[in-house]
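Some structures are shown below for you to check.
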Structure P
């Protein structure tokens with residue numbers, strides 16, 4: 001069988017034309033294993049999807065095999081041929097010659113998962129290559145700013161990494177985790193990140209990983225002050241990214257100094273009114289704030305993609321426990 005996908009090329013690329021990453025032997029071996037032992041298809045499905053196969057013929061065969069299995073039918077070379085004939089695809093995949101080649105490609109079915117892993121690896125490599133080609137097209141379109149190019153590039157690579165299948169958790173692991181969280185709550189602890197406000201944590205269980213919590217109130221009711229207080233508390237033990245779309249870092253700094261020191265905000269802004277005692281309290285507050293694991297971004301007009309890209313970079317470099325955005329209405 002000949003590969004019927006063409007190499008990805010772009011006039012802007014200086015890379016020589018070549019076939020994308022693929023391993024046709026591994027694809028044939030994986031399909032052959034599934035024909036020899038249909039139970040191996042269940043293992044392969046956890047690793048591979050139809051789009052991961054390089055050859056159109058192989059994807060067609062895979063889809064037909066999965067369809068038979070999902071109907072609860074018996075899967076072998078005969079039933080597969082019958083399914084392909086019914087779909088009008090038997091001649092397209094090469095007929096009996098192709099099916100015979102698949103069956104003869106392996107002697108036993110034990111290595112199905114191993115072959116599926118190879119197929120998946122090559123698929124991911126192709127996706128990275130395609131993402132790179134899309135990045136090149138973006139660059140040479142001259143339609144995006146440098147910041148937009150970086151964000152779009154990160155989104156594409158991140159999407160490739162996210163595409164891997166998740167994990168099925170057994171009940172013993174699930175119940176152990178659930179009971180551990182229950183015991184923690186029973187003892188007054190919080191399974192999530194504590195906000196520093198006991199009543200709030202009692203109602204929410206803390207900030208849970210992978211969730212979004214919205215602080216909602218009418219204007220000038222203290223939403224930013226509460227968000228800063230939470231960031232301060234979490235930042236004492238976990239890295240925090242605070243994205244301020246409304247206030248500058250200097251305004252945020254003034255508010256934090258006032259919050260920690262107890263010196264009124266008006267006195268912080270009008271420094272000539274400060275007494276020596278108040279100035280000392282501000283120095284102590286500044287020393288405390290420098291120990292926090294909080295990073296502040298005050299760039300205006302941030303988009304969701306830019307904030308996500310910033311959060312990913314921050315997590316890679318220094319870890320990240322909490323992201324605070326002030327405020328959503330400005331995105």
Structure Q
């Protein structure tokens with residue numbers, strides 16, 4: 001009998017608490033330990049029998065872990081990865097990998113050392129709707145894909161915290177940036193997953209339009225793939241939640257797929273195929289019950305055991321380098 005993967009979670013905020021921890025358990029794994037400075041996180045972890053630590057070194061020294069999930073504020077990612085790597089425990093790190101280009105290079109050096117298996121938590125790869133889109137593109141159902149367009153927006157005001165008491169995403173010293181740094185990497189990676197080729201030649205336009213904080217509250221990212229497919233992404237923290245705010249469009253010469261409410265942390269959403277010949281529509285069925293975090297945890301567990309799957313830290317670092325080059329240039333005009 002194969003034992004479930006024993007996970008340690010570093011940074012037990014709302015994504016880890018509400019999505020990744022349940023996803024780990026649903027995938028057959030165990031949240032064996034959490035590391036966080038907040039006592040509330042310790043109390044929550046105790047509800048399902050996890051060990052709690054305030055210091056990462058103590059958690060690592062106690063052992064009994066097969067994988068580490070890093071969900072701290074962005075500025076801590078590089079240091080956590082450097083501390084975990086000598087223990088040889090595979091690391092799944094939340095996006096963005098780093099809060100700055102300099103920290104990304106620190107992570108790059110760990111990857112180059114080969115000390116440890118690593119991956120980025122691009123959970124949108126694991127949404128069942130997106131897996132079906134990838135299959136339809138590969139089968140030729142859409143014809144030649146000409147463009148991918150994404151709207152991935154939400155409302156994050158200065159006091160937003162999702163019951164954690166801290167909106168570090170609005171502080172540049174912790175986050176490194178705002179809506180674009182937080183949300184755009186998901187769309188860029190999803191496009192690469194769907195098309196099997198990277199988005200290149202990135203250009204960004206940032207805005208600080210609504211909220212009174214130092215990071216951008218919205219922006220546009222555009223680029224193109226080697227095949228010529230165009231990419232555009234609108235991400236923001238200034239979009240009221242009641243407005244339509246999560247939409248993925250893949251346009252081809254034979255058909256277009258429009259997915260609504262598939263991007264994000266939750267399962268479900270809706271997906272429609274629009275035929276290019278007559279405009280007829282077809283609702284596309286997919287698994288609306290399985291969380292992308294459950295599928296991500298299962299996939300990383302397989303990566304831990306066998307080294308198989310689509311986790312590729314060198315691919316992710318290369319993409320992040322392109323991202324930061326465009327992001328830093330755009331910030332000079334903010």
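Every number in this text was worked out from the coordinates using simple rules, so none of it is lab data. Values in this document were obtained by computation on a predicted structure and should not be read as measured data. Cβ atoms are built from the backbone, for glycine too; each structure is taken alone.
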For Rg and Dmax of the Cα atoms in Å, for residues 77-204 alone computed as 25.5, 70, the structure of P, Q it came from: P
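To which of P, Q does the computed value 6.6 (distance in nm of label points 7 Å out along Cα→Cβ at positions 37 and 253) belong?
Going label by label, the one that fits is P.
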Work out Cα Rg over 2.2 N^0.38 Å, for residues 149-244 alone for each of structures P, Q, then name the structure with the largest result. P
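For volume of the Cα convex hull per residue in Å³, the calculated result is 213, so let me know which of P, Q that is. Mind dumping the intermediate values first?
Working: P: 213; Q: 137.
Answer by label: P.
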Computing helix-only ellipticity at 222 nm (-39500 (n - 2.57) for each DSSP H run of 4 or more, over all residues; to 500) gives -18000 for which of P, Q? P
